[in-house]
Structure 1
Amino acid sequence: MSREKRIKVALAGAGSWGLQHARVFSERSDVDFCAIFGRSEEKTRARAEAYGVRAYNDLDKLLEQEQPDLVSVCLPNQEHFATTLRIIQAGFPLLVEKPLVFDLGEADILLNEAAKHSLFFAINFNHRYARPVQMAYQAIADGRLGDISFATWRFGGEGRSDHPHANLIETQCHGFDMLEFLCGPIASVAAQMTDKTGSGYRTLVLALRFASGAVGSLVGSYDTSYAYPGTHFVEVNGDKGRILIEDTVRRYTFQAAGNETGEIWQAGYFNDRDREFHRTFDKHLDAVLQAFKQGQRPPVPAEVGRRALELAHAAIRSFETGQRVSTA
């Protein structure tokens, strides 16, 4: 594609997070946001009218009539596979929401089909693009932490699903991705989970070992509240220093070992872009569309979604068997 051409984008999904997809595409001068596909005729029409685009309840009709350059997919968590496969087999590049799917066999089908068509296939792990996370990544790359010894991820809030491992697969996929993004590959996992509140294993604790030799922990839950301060927390500790990330976008702290004075970043008064969680998607989309225009691989390819799912299934096997499971 030439850099001057506006990218024609269609959206599959008219739900709550689909609203963020509609927002980010509608606000970009380099995008021709053309249409929305949804299952509910009334909801899809209302969303399409709000953004001045065409509404479709037939995905095949949308693809045939609109011929988009890129399709963005944002559907209910357990309903990703069939629609994503249809778009891939029709030959359209796409950006999908996490989780990729819930089943590893389905993940492999999607990746293999996309490879056959040589498609651009991105997944939206937008947490990577929070300002504190980017700062943490750079500090680690610059050697400010030295040799990492341990890392901790904690994240929880409300959630409902009929899948017994929904929290692990659809929410803690961000944790797997973040920990590997910052600390490298996870080599093994050991799990404890509880279903004491009903509706599946809504709360879990994982012990991790990284390929580097560092260890880690992951705590995730649907038995808490997103209203609580400190809903999300990441700590990465090395022999030269420590990094803290609080509530994804709220605060970044670096402190050198032995130094009682630390460095803190938090968004200033007018810096709404870095303060707002939803804007992490905007930043990721900047990178996605730049790569798309230049014919490059996505900054976060769909294989990353498959990797997070692989780690989740390893955690499930660990819990069911009572054994540590290798993920190398």
Structure 2
Amino acid sequence: MTLPTQLQSLRIPVIGAPLFIISNPDLVIAQCKAGIVGSFPALNAREKDGEPIMLESWLKRITEELDAHNQANPDNPAAPFAVNQIVHRSNTRLERDLEICAKWKVPIWITSLGARVEVNEAAHSCGGVTLHDIINNTFAKKAIEKGADGLIAVAAGAGGHAGAQSPLALISEIREWFDGPVALSGAIANGRSILAARAMGADFAYIGSPFIATEEANAQPEYKDMIVASGAEDIVYSNLFTGVHGNYLKPSIARAGMDPDNLERSDPSKMNFGANREKPKSWKEIWGSGQGIGAVKEIVPAARLIDRLANEYAAAYKELCSA
């Protein structure tokens, strides 16, 4: 299999996951300049009535800054960026955002919470490649049938909305029938885990939670500190906050006055990405995180985090080859 042009020549095989509210142009630009795919959810670019379209401003800035970097550093060009589209019936901005992303020729499109032919067609119309979030093999097949170019296997331990299947099982089932691009998400926070994802059959590691504790991330200082102070045992898997199961930091749940060990159940009808939705409490007060944060020891610039991942990945590969 030959990877699409957009996904070739990365410094290390890593895609920075789009983090709701947290991912912004500063973080995306830093990730891309450091050699990995940076991404953000289109819905992070919010604007009020009468204001300029924020998504257009973000794409203009990211495109121009990365182009300038590439002209100044022809031997060390930036990695491409990605925009995440929430393909959910309550996202009333979707059609508009697709048009804007096509206009700016976004190179990589990440789709979540729904596989639709017209979204993939919009990406392909401007030369983009699409990767679709899935949590099981059934959804993976549906995504490819609808025209997605690749898959993001969101396995157990991933931050935010996550599946419950072992990455070993999920990747194995997908690779029985699909030889296209696959990224693996689920507690990947160091170089050894990146190498393990490759060994399992994934082309890329899909990393989100460690980037919360970076200087560029649009996260509250207390959130970043909690990421640094926590580990896998501090994560709880619940569908209470959005109606879809996800992983959250126990200390943030307790701080909100709830018992993280005795949470109620909810259902998918609670999920809402509409323009008139209430401020999402689950992301404002209850903080998402994957299980891999035990590897996060300090708040650093994104470039330094990527340097660490790259050095660990190279060392793990060398150690394995010499064994």
Structure 3
Amino acid sequence: MATMKDISKRAKVSLSTVSAVINQSAYVSPELTKRVMQAIEELNYRPNAVARSLKKKSTNTIGFIVTDILNPFYPPMIKGIEDVAFDHNINVILCNISNDRNRIQAYLELMVEKQVDGILLANIATAKDLNEIEKTGLKYVLINRKPPGYDKNFVGINNPLSSELAVNHLVSLGYKRIAYFGGNLEINTARERKDGFIACMAQHGLEVDPMLLYDGEYSMESGYRNVKKMLEQVKELPEAICAVSDIVAFGVIKGLREAGIRVPEDIAVIGNDNSSFSENFLVPLSSVDHSTYEMGKLSMELLLQMIQEKEQMVARQIILTPSLVIRESCGAQKRK
């Protein structure tokens, strides 16, 4: 492998001249620059990325820590991050914690070791995790979830509004007895979406039956277990089910179909987040779109701005507006 000394000999210039051309750190005459560039091409020289990063005090690398790469919510977000990173010649290290909170510390240590310029973190929900992030001293942006009281850099969605859009759609179709299948209330997204559901039901003058409120996890298994529990415990079934996320709605529909209950003919189901699988699910799922590609794109742009700012910039929280996506799972066409 060619070195800068080899380039110096081939071009018959000093080592400092070669360094100045490669790093663009000082003026070099067009004639000498041409000789250096020609030598670089002839010797197929590739600059040492580590050495260059030490000089620049930047590695052109960021880390992205995600909760569960298997969740269809994430691919559009990752694409948004990657597209912006590629345009700015930034490398992305993707770390998947597989819903194991113990992995966060290991990945944070990796980010420090790799001397990344900053990190993006999707679905950080606890003050404990946030404290570990702060200890690294790295610039960071949280995506989609944030711990209670967090007021620093964040990109997410208007969660209460996402539930309101779902309830409004169901009510517009004539449904009144509506169940809610939620997530873990220790997580702000789950809490905000449940609050949005209850508030919107009240706005329509509709009763919220406590027997039709189910908390759980953001997983297909959680939706499946809770719908089985509902079928065992409730004498009068709901007309519709509002799910905290599409992946929970998938589990709900699976459980209903196993019990011989048709969707949407017997019970309507609506999801939340419009994952990439929703359109082609067993029953094309009506949902609320979160612009996850835009979420990733904006979070990467915000992090780059933080990295480029020499002084601490004013914290920004970007809250996106969700939108309704109507498919077949609520029976909209038939009911209208």
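Could you figure out which one of 1, 2, 3 the value 25 for percent of Cα pairs over 34 Å apart was computed from?
That value comes from structure 1.
Matching task: 16 is the computed value of percent of Cα pairs over 26 Å apart, for residues 149-292 alone. Pick the structure from 1, 2, 3.
Working through the options, I get structure 3.
Throughout, read-outs are computed from the coordinates displayed, never taken from laboratory work. Since the model is a prediction, treat every value here as computed from it, not as a measurement.
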